[in-house]
1. Starting from the value 3.1: which structure in I, II was distance in nm of label points 7 Å out along Cα→Cβ at positions 138 and 298 calculated from?
2. Quick check on the output: 0.95 is FRET efficiency 1/(1 + (r/R0)^6) of positions 42 and 170 (r between Cβ atoms, R0 = 25 Å, to 0.05), derived from one of I, II. Which one produced it?
3. Have a look at I, II and say which one yields 20.8 for mean count of other Cβ atoms within 10 Å over residues 34-41, as calculated.
4. Here distance in nm of label points 7 Å out along Cα→Cβ at positions 90 and 106 has been calculated and equals 1.3, so which of I, II was it run on?
5. Output the label of whichever structure in I, II has the greatest value of Rg/Rh (Cα atoms, Kirkwood Rh).
6. Out of I, II, which structure matches -10500 when helix-only ellipticity at 222 nm (-39500 (n - 2.57) for each DSSP H run of 4 or more, over all residues; to 500) is calculated?
7. To test your reading of the models, identify which of I, II gives 1.00 for FRET efficiency 1/(1 + (r/R0)^6) of positions 2 and 234 (r between Cβ atoms, R0 = 41 Å, to 0.05) when calculated.
8. Matching task: 1.1 is the computed value of distance in nm of label points 7 Å out along Cα→Cβ at positions 18 and 250. Pick the structure from I, II.
Structure I
Amino acid sequence: MALKDKIPLGMSLPHRSPDTLAMTTVAAVARRAEELGFRDLWVTENTIDQGTCFDPVVILTYAAAITSRIRVGASVVVLPIHSPLMVAHQWATLDFVSGGRAVLAVGLGRDHHYRDFQIPVSGRVTRFREEVELIKALWTEDKVTYRGEMYQVENLSLGTRPAQRPRPPLWMGVGHPNAVRRAARIADGWMGSGGSSIADFQTSVPILKQELEKAGRDPATFPISKRVFMAVDERPAVARAELNRWFTEVYHNPAGTDASGIHGTPEQVAERLEELVAFGANHLLLNPVSRHAEQLEAVAELAGLKSG
């Protein structure tokens, strides 16, 4: 059975690169991914970056405008460095203009995010949890009154409400075991980050499933995903070199080439993706790191979305 017949597949929209990205490439991948039957297009949020990185809401709005069915998501938006009112409004607007296709995944980010945005690291988990509660309320209620430790609002309503009812899905992309447990309780899906190792994913899934069951939620219907940075080539050394450049220049973690990424021939890559499904993934975000239009075709072929 082809990979596409086992789980839905997401595709990375070209948005982050050590090189310049052309809008023609972004447009071609968005349209072709929809045509091939990928379920969703995904980006990351990296406001301060050494290479090219587009703002997630802007580039997803563009992608939504030139497609009609494919869903549009970001994993992750670093929630504690933003105002929850702004995030709620931006994503409600994206959901509205896309006809109900937005998926927001949120996370705590890393220390540099707090330094760059001059937000205190202390209290970030409380801030994160309250922001999630507030965003959900703003998406679903006409008038919101909220009294938390960090946020207090009185009788507020958003300027735009999302198209999806009751609201867009709110996923989490967190890695710490406690955060994974929290995601099982309060999120609508979970995605292991591209920089996290495949071994970490294998360890996290049982923790997530156990907590889902404890919360009375069905692990079979809860989205469990992994972003997979990847490179496919009939010449395995070429594929590895391309992925190694990504993990070295963008992630500053060359070890991630083999620990977190997947590279090799189409057969080798397909085999490794099947392993992730065996570990419990019921969705995968496939993230080629270069030659985006060409790699999209190669990935679609190995997943069974197109015939060779």
Structure II
Amino acid sequence: MYLGIDIGSITIKYALVNKQGKVVEQKYLRIKGDLLNATKKILNSVGAKKVSAIAVTGSARAFIGSLIEADLIIDEITAHRTAINKMYPKVKTIFEIGGQDSKLIYFSGNSINFEMNNVCAAGTGSFLDQQAARLGVSIEEFCKIGLTSKEYHKIASKCTVFAETDIIHAQQSGIPLNRVIRGIHRGLIDNYFMQLCRGKKLEGDFLFEGGTSENPLLVQEIQNKFLESGLIKSPRNFIVPKPYNTIIGAWGAALLCIKRGIDNPRDVPKINKFEVLENKNCFECNNKCGAEVMKVKINKKILTFGKRCQ
């Protein structure tokens, strides 16, 4: 078995993959602001198994990969492409709307291109969470309300401040809540297209993955946008790869271990005890870069992270 772990800003997930590359076990958890405890839970969920290799990807891959001594630490673009190529070789464009950033990955042959939006929350899943919380409902209930309308009220989508002003004004003007919520989702998609897709030549089948692809209202709106813009001619050209849509990165990371012939049989590691010994800005070398350095003790082992000069 091969273990792939994908650590994002909001969620952490794993895929346990057999030698043939098939996912035999998977899990998806929200981090809830506690990365180490979430990692501990994920490793415990895998259980007392022996694996041939462990690969880590995602925004926190370097930190967690070092903690658990992963055999492979790989960027998420390569990991996602690897899994998609295995499942859907006709797909040339991948859309991912994450909790804190959004990605567009498009490729042809051996060429990979990608764009990322990590500075504007209005184009990410966290914006939906914020608006659901503001209304006092769960994100699931938030989506259900929006699904009861086929029409949307236009919401400014360029930034969260303008969007929230529009939302409040719409509610005060008596616009039905279901139309406002659908408008919030459409605004997020409009923001995504404006930030990442403008001027790009996108082709092939299109695939939407990540945690927000579990949101049926968002899936509807991004599909509608594709059809309206002429990017796809039929809903058949738009793919949500269930049941693997939330663990694509983890799956791809595990597949890369197989592809690269990594074989290091061992038990799945556990985080038994973790302690932060020091957290400071480092000005020790001539660069005086002020890098944030963390010294930690995990399972009686002391590790240092963050020194750019290392």
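Bear in mind that the values in this text are calculations on the coordinates, not laboratory data. Bear in mind the structure is a predicted one, so any value in this text is a computation, not a measurement. Cβ atoms are built from the backbone, for glycine too; each structure is taken alone.
1. The read-out was computed on structure II.
2. Matching structure: I.
3. On the way: I: 20.8; II: 16.2.
Comparing all candidates, it corresponds to I.
4. Source structure: I.
5. Result for Rg/Rh (Cα atoms, Kirkwood Rh) over I, II: largest is II.
6. The structure behind it is II.
7. I
8. On the way: I: 1.1; II: 1.9.
Derived from the structure labelled I.
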